[in-house]
Structure I
Amino acid sequence: MLIAESLTKEYRSGERTLAVLRNVSFSVQPGEFVAITGPSGSGKTTLLGLLAGLDTPSGGRVILDGAEMSSMSEDDRARIRSAKVGFVFQSFQLISTLTAAENVQVPLELRGESGAERRAADLLERVGLAERATHFPTQLSGGEQQRVAIARAFSNKPSILFADEPTGNLDAASGERVVALLEQLNHESGSTVVIVTHDAALAARARRQIRLADGVVIEDTGSMGQAD
C-alpha cells in the first residue's frame, strides 16, 4: 500500500542545511494500523506530509498504492489524494459556515458523486452523530468535531487514511472514543491507517509503531513491513 524509500528532507537556513529526515525507509501493508511516534522535532509531521504527497522529498521516493508520488506534479498528486487518501488533522479543519452533514458531503460533491447526502447521513450515524447533523462546528464539542472530521475523511472510501495528532486537542475520554472509532473503521472498511502521535496510549493501540528520533527510524515493531 505504501513504500517510503530512503526519504530525506532538507531545508536551507542561511548558510546551513537542516536535515529533518534522513534516509527513512519502511513499507506499510494494506489494512495495517500504524503509529508514527517520536519527540517534538523528530520529523513526524514532515514524514506524514511526504507520505501523503503534500510535500516532495529532497531525496528518495514515496510509492502510494503503486503510484510514485514523489515524481508527480502537484496536480497529479492531488488527483491521487482525492481518489485514495483521507486526512484527519489535530485542529479538525471543519468549515465553520457548514453544518456537520455539509462538511462530510464536501469531498463527495467536489468529486461530482451522487448520493452525497445519504452517504454523509450514514457516516454521521456510524460515528454516533446522527442527531447533530444540522449543527455547525461551533455548536459541537471538540470530540464531536473530530468525529465529524473522521466521517469526512472516510467519505470517499479511502485506501489509506493519514491522521496528524488526532487526539491532540481532546480530553482523555474524547480521545479514547476517537481512537476506538478509527480502529472500528479500519477494521470494517479495510482502509490502511497511518497516525502521527506523541500520545503513548494512542500509539500502544496501533498494531505497529515506527519511532523516529532526529529524523531517522530508531525502532519499527512491524518487521514484516520493513523495506529492503
Structure II
Amino acid sequence: MIKVKNLIKTFRDGANSTTVLDDVSFEIPRGAWVSITGPSGSGKSTLLSLLAGLDVPSRGEIWVDDVALSQRSEEERSALRSTKFGFVFQSFRLLPTLTALENVELPIEIALSAGEGKRRAFAPGRARELLERVGLGHRLHHLPTELSGGEQQRVAIARAFAAAPPVILADEPTGNLDSKNGETVLALIRDLQKERGSTFVVVTHDPGVAKLGDREIHLRDGKLVP
C-alpha cells in the first residue's frame, strides 16, 4: 500500500542545511497498523507530512497505492489527499461553524465532487451511521464548541473514515485526551480500521499506542533504528 525508498528530506536556511530524514526505506502492506515513534526532532512529523503529499522529498520516492507522490503536482497531490487519505489530528481540526454531522459529511461531499462517488458506494446516512458508531448519535447537530475533547476526537475519527479512504494518517490522536478518553478513541480506531480494511499510520510518543500496531517504525536523528 505504501512504499518508501531511500527517502531524504533536507531543509535549507541560506547557506545552512539540516537533514531531517536520512535514507529512510520501508514498506507498509494494505490493511496494516503501523506506529511511527521516536524522540522529539527525530523526523516523525516530517515523515507523516511527506506520506500525505503535503511536501516532497529532497531525494527518494514515496508510492501510495502505486502512485509516485513526488512526480505529481501540488494540485494532483491535493486531489489524491481527498480520495486516498483520512486524517486524525491531535488538535481535532473540526470546522467550528459546522455541526458534528456536517463535519463528517464534508469528506464524502469532497469525494463525490472528485468523481469518487462513481467508484464508491456511499450509502445514504453514512455520516450519521458513523457518528452513531462512535457513540455520538445524540450529538449530531452540536457544534464543536459544544462538545468535550473526547467527543470532538470521536467526531474527527468518524470524519477520517467517512469517505472510505484506503489510508488513515494520525498525528498523536490521543495527545490532548485523558487516559480514559484516549483508550476509548484507540478502541474505536482499531474497530473501524479492522472493519474497513484501512491502512493506518500513526505518529505517537505513547508506548501504549505504539504497541497496538502490527509494526513499529522507530526514528532517531532522521534514521531508522531497530
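Readers should treat all values here as calculations from the given coordinates under stated rules, not as data from a laboratory. All values reported here derive from a predicted model rather than from experimental measurement. Cβ atoms are built from the backbone, for glycine too; each structure is taken alone.
Each of I, II could give distance in nm of label points 7 Å out along Cα→Cβ at positions 34 and 130, but the derived value 3.6 comes from I.
Could you figure out which one of I, II the value 3.2 for distance in nm of label points 7 Å out along Cα→Cβ at positions 74 and 154 was computed from?
I
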